[in-house]
Structure P
Amino acid sequence: MKRFDLRHLKNDFYDRMLELMDTQIADGETAIIMFEIGDFENIQKSADVVYEAGYTLMNSIKFNEVDWTLVVKKVKPEAKEVEEEASQDAK
């Protein structure tokens, strides 16, 4: 498990996050990525970027008043359709 602090990049952390996941994290390994919340749009966008890159978002939590933390595992995520069906079955 490796931790990366991307707060200094403000809203422009997505490319660096993916670069680190590609080059610094081994298959099956987990990364902790911290970024500055800034615009709350960054929270959903970061989850979407992780999914689209083919990684699994394990956790996404508010670290403090201005920072957010992602826990990302370098494994292929489950298909969104499976997740949506499971949530509808639970209802």
Structure Q
Amino acid sequence: MIITLEEAKMYLKVDHTEEDDLIESLIDAAETYLKNATGRTFDGSNYIARLFCLTLVTDWYENRGLMVGKVGEGARPVIESLLAQLNYCFPEVEK
């Protein structure tokens, strides 16, 4: 696990529990997206992987009515930059 529900809710500034299932599913999807995009399994100790997941969860959460599973235009440059760093700067992370 890269980020927890509590971390994501704090980042999203959500203080209720009604959407916990949605946020957990977005976390799972973000972590799967990262694994599929890099071929690597990151954990919560990698700050860039954490930021990647938080950014993706936020984008999907805030734009859930507009798109599902796609990265929004505003978040795309950030996501691409973070993925490049995760792909090339952490060769010690197991594939």
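Quick note: the coordinates plus some simple rules give every number you see, no bench work behind them. In this text, all values refer to a predicted model and were calculated from it rather than measured experimentally. Cβ atoms are built from the backbone, for glycine too; each structure is taken alone.
Given -11500 as the derived value for helix-only ellipticity at 222 nm (-39500 (n - 2.57) for each DSSP H run of 4 or more, over all residues; to 500), which of the supplied structures P, Q does it correspond to? Source structure for this number: P. For volume of the Cα convex hull per residue in Å³, the calculated result is 105, so let me know which of P, Q that is. Traced to structure P.
When distance in nm of label points 7 Å out along Cα→Cβ at positions 39 and 71 is calculated for each of the structures P, Q, the largest result comes from P. Structures compared: P, Q; top value of mean count of other Cβ atoms within 10 Å over residues 55-62, i.e. the largest, recorded for Q.
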